[in-house]
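Participant: Take a look at these structures.
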Structure I
Amino acid sequence: MPTTKISTTSILSKLKIKSLNEMQLASIEAIDKNDNVLLLSATGSGKTLAYLLPLIKLLKPANTNTQAIIIVPSRELALQIESVFKSMGTDLKVTCCYGGHLRETEENNLKQPPALLIGTPGRLADHIRRGNITIDTIETLVLDEFDKSLELGFQDEMSFIIGSLRSLTKRILISATDALEIPGFINTDNLVKLDFQNDKDADTGLAVKILMSDGKDKLETLFRLICMLDNRSTIVFCNHRESVERTSKWLKEKDIINVFYHGAMEQQERDAALCKFRNGTSNVLVTTDLASRGLDIANIRYIIHYHLPGSEDIFTHRNGRTARMDASGTAILILSPEEELPEYVDAESEKIELPETSTLPDKPQWSTLFIAAGKKDKVNKIDIVGFLSNKGQLKKEDIGLIEAKDFFSFVAVKKIKVSHTLQLIKDQKIKNKKVKIAVAK
């Protein structure tokens, strides 16, 4: 059990961050001094750190009960926040609760109450009803992307959860847009509002460009654009799940390596798709607006709006996947002849001219292996590296990003080494246990 607090300087060093930005400094001060704070800031500006740093100051290491709760609209955002919190090196226990995997796993984790609880409204409400959460000791509430939670229809669950938290003394609300009225059940009296929305263009270095398509079906234009962008990390946004799968399939037939991602997929399929995109097995991700929030993917260079966003709010969140923190990025809108440029996009934005001939990008050098064992099986990244090095005869440079989930793991391996490695390890054991290892589907 941790007994001492960790300094902000130490945390920033662990996260490899040199200094905090103006928004983060203002947020820390406001949360320190006020009970109810609303932070509005552009996606990708560092809001997670802006509330986690002051939150850690509030958590008492000697207290063995749950002291704070973060409610989020999606499992992806929950897992991202958990990852950042763990990377801060506080040793404080954190537990993540969300749909799509076994509730019993979470119940076991909750038997020893975490200092911080992160979760989606439905699953958190379920645990509270079952008496799995020590609600009487929770004093701090964070609602990250609370506007999205309300848009998705979680109002009843959120009202129930907040109504159950009788000991709340501090409420922190986070959003990238000032789009919705704050419901009364959140009880935000004397709310201090920090509005950094107007800084988004200056802070993020985002360039917006326009590409006119020859015909109503933009697929050929999209293909030629991806060829021109070469191997840079790119997210393609479509408005519907069916469009995502159709577009992904069409690009594959044109020999463009890509993965797709949407809300109707099983959790393992979603994890696999995102992992392949993160580790360089695929440089193109085709997705719905599910991916416009909460995804922790670094160095995304291009955002392609294959379908026009339904609102300026969605446009903002999509674009927030690139140009994060101090990096630059480009958003490209593909317009068919009958489509009009949305009024929130500058008509003077640069127009893209595609080359006459298209050259396919080089294929990615990485492949992803699926390992049917994870953290709950006491298998971690070090175990996986050791296994692949010793039994699979891989060198350090042949092994890329490793992601260990609860009951399975993904690891990037140089594509030219995969078949030989699989042959070498097919009868071998990890931690004295034989587990399925194969190329991730």
Structure II
Amino acid sequence: MQQNPKVSTGSLRPGIRGFTSILALLVIALGWLGLASGPAAAAGVGGGAEITFGYGPTAKALMKNKVKITSVAPGTHSASSGGRVGVELPATSISEAVFQLGGGIQFSRGSRSVSATNFSFIPSLRSSTITGRIGTRELPIFTVSSSPFSDSEQVAITVPFGRLTLAAGAARLIQSRLGAGRIPGGTIGGLSALVTLPFEDPSLDVCAISAATRTFSQVPVAAAAPDLVGPSVLDINSAPTWGIKASLNGYVNAFNRPVGLGGTTVNPFPGPPNPASPPRNYTFVSAPGEYAANDSSTGYDDQAVINSTGGVMYCNTAHGFRITISEPTVVIDGSASRIIANVDTNLSANPLSGVGDWMPSQRVNLARLDLTGLPAVETPPGTVKWTAIPAVLTEEGSDALRLCEVNVPGAPPNCLYPAGTALDPITVTITYPVG
């Protein structure tokens, strides 16, 4: 079926500006990934810096001294009219909000040359610093008059185009090494940068499908659970049991058995244990919820918000996908009854590659519930039950699960899980103190 458009790893949203905010966001993100310090921080970093040399007083002094600017590999450069030179330097690692740039800048004059390399970009509020090495000396080389920011999803740090200034100490050293006339510190060009942050499928230790890319879905976020109409009981207890989809359980179980997460129990079918049999259903972990036994005075049937924790992971390495459904909330609210859940996926376009596109957890309206002819039954007092409520997959649920995108040789040509697909019915029992 037609999928909603997606936002790629490199797309940015207005972020939190300022060095303190950048540092806090990045240290949290990198620490979660185990990349906050040390050489391991290099994994998964992408993007880099784009520099334009050729305007400002220092650039004019370099041109007057017939100094040529080129790149040091793996950086690249290109010249344009008017003596301007564009240089691109790739990001190689990031640690504690400081990112490193590969390659460098070579300044040459006649038979003499000197290179600036080992660049570290240190973000700050108004004027960030780029340190590096000229020969054997480590020193500040450039400043950038631009305020970096990190996007709200901790995908990347970006540096808007800003004035690039050559530091006075670096200018003197370049002048000396080239035997040139006076080269003052000052404006030498401009710089912008976009550095994508490292990431890893958070379930890699359970399901061996790594992520080569990260995509953020535009599936609509589930609306908040409703406010209940009548007086409500807040200390209900309910651990929902749901099979999700029997055919999905059987399909995945033939390759990798579904896994219960966070205390969720995987329930077998009755009878002698049979490891080859798929799960019958899953019992999630009870979490605080709410129940309102409405009456004719309110004009509403009984309502409930039944929260739970834990989750179920479907891992199918043979067909290159992983789906995690977690923290389901069963909403009993007449025609608006539904199941809300977090959905996290990793899907490979080529199952044999073992790498996929990770779509981080999103909270969606996964299923619609039809309570027609299914009133709440209270017996004994303090126990309320809705039995075998029919459930169907919503459009948002189908898009979030991404099963229609699975491309496996020999698989049926039509998606087996489009919107409107019947899911397993769900029976919900809640208990609460009486008297």
Structure III
Amino acid sequence: MRLLIKSGQVIDPVNGINEVMDLLVEDGKIIAVENKIESKEAVVIDATGKYVCPGFIDMHVHLREPGFEYKEDINSGSRAAAAGGFTTICCMPNTNPVIDNAAVASFVRDRGRRTGLVNVRPIGAITKKQAGCELAPVAEMVTAGCVAISDDGKPVVRGDIMRNALEYAKMFGLPVLAHCEDPQITRDGQMHEGYFSTYFGMKGIPAAAEEVMVARDIILARLTGGRLHVCHVSTIGALDMIAKAKKEGLAVTCEVTPHHLALTDEIVGSYDTDTKVSPPLRSAEHVVALRKALADGVIDCIATDHAPHELEAKDCEYNLAANGISGLETAIAVVMDKLVNTGELDLEQMVRAFTSTPADILGLPCGELSPGTPADITIIDPELVKTVDPEAFYSLGKNTPFKGMELKGWPVMTIVGGKIVAQAGRVIED
């Protein structure tokens, strides 16, 4: 199949392109990015007034399969990704059984391939059963297609295990994706510790709970020379340490979620359990610092931490509710509306944070629009205004604090391997 995308604003940070151009796709590959391409055999897509970008990558999602298919499965998560403008998603290992061996990793990889919608890449566990006591067999998980290791959802409490993980993963060029949290400090906490936790009468989680683990893991990265990636960074202190580590030349990267960029802890006063996440939504000064760090390049990329849940896990008292937000279908619009449209984040920076940077961190063969590369493309309409309706989500998880919010700037087409898999927010059915 041949596609010709005409007259769109092509944004490709890898190749330094940010101008109105045409893009030709054939046999699943990008053939040319030039001015005024003509092709009689091609299906023409008019992208006038729209942004044509490399396919967006989400390096941190929870697809729940195997074991928790009542929350999400690989098929529904892939459909949510396609509708949300993502062409590649990387799924965390906190499944049942855990992705801690080649058999489970291969199952996830193959299930992703069979959906045929987006690229699904498994992330293997750091420790067996995510129990934090013994390293998982990293070598065999690499052969099964794992692109990183992480115990996300649980911190690696033992320093000796984290040290060994950094050393072992280094042998394979893998990053270690760290969930930085001291569980003794966060125990029974429900929201960020500060003014509003006192006002709302809820037990708080201090920023220090994240920062002490970030400090430890940076020290271990310095000791081992391993590649450390801090998941869902959320505090000023963590940002300061990461910035210093980068200046020192350590192999330290980090990500931020759209909800930590867009929302503050004040919203928890609604007692809506869809606002309950880990790490918790932080106070306004932390949100300001996160936005500045993303614009300054201290934060490397944006990842959703897509965490869908069934109704019963959220329709309960706040202290009993599960942590997590279903984020694949709102992420791009949230960042466009809250940061790009307000001038706090440059458009090219946003595209880089969703494409080439996560591709570089994980060693993925995507994230750019160079001729010969896979034709994974995300097209965004910066003028499109829609209201978030979780009942229209493809994800089985309808848990979003953005419900009912009007956002401007939505993905309108997702192309994977030269095939249009979603258009106008709806998946293209075979």
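Every number here is computed from the coordinates shown, using simple stated rules; none is lab data. Everything quoted here is computed from the prediction, not taken from an experiment. Cβ atoms are built from the backbone, for glycine too; each structure is taken alone.
Participant: Identify which of structures I, II, III gives the largest calculated value of percent of Cα pairs over 40 Å apart. Mind showing how you got there, number by number?
Facilitator: Working: I: 21; II: 39; III: 12.
Biggest value here belongs to II.
Participant: Work out which structure the value 4.4 belongs to, where distance in nm of label points 7 Å out along Cα→Cβ at positions 124 and 228 was derived from one of I, II, III.
Facilitator: On the way: I: 4.4; II: 5.7; III: 2.2.
Considering all the candidates, the number was obtained from I.
Participant: Could I ask something else about it? Match the computed value 1.04 of Rg/Rh (Cα atoms, Kirkwood Rh), for residues 220-315 alone to one of the structures I, II, III, and report its label.
Facilitator: Corresponding structure: III.
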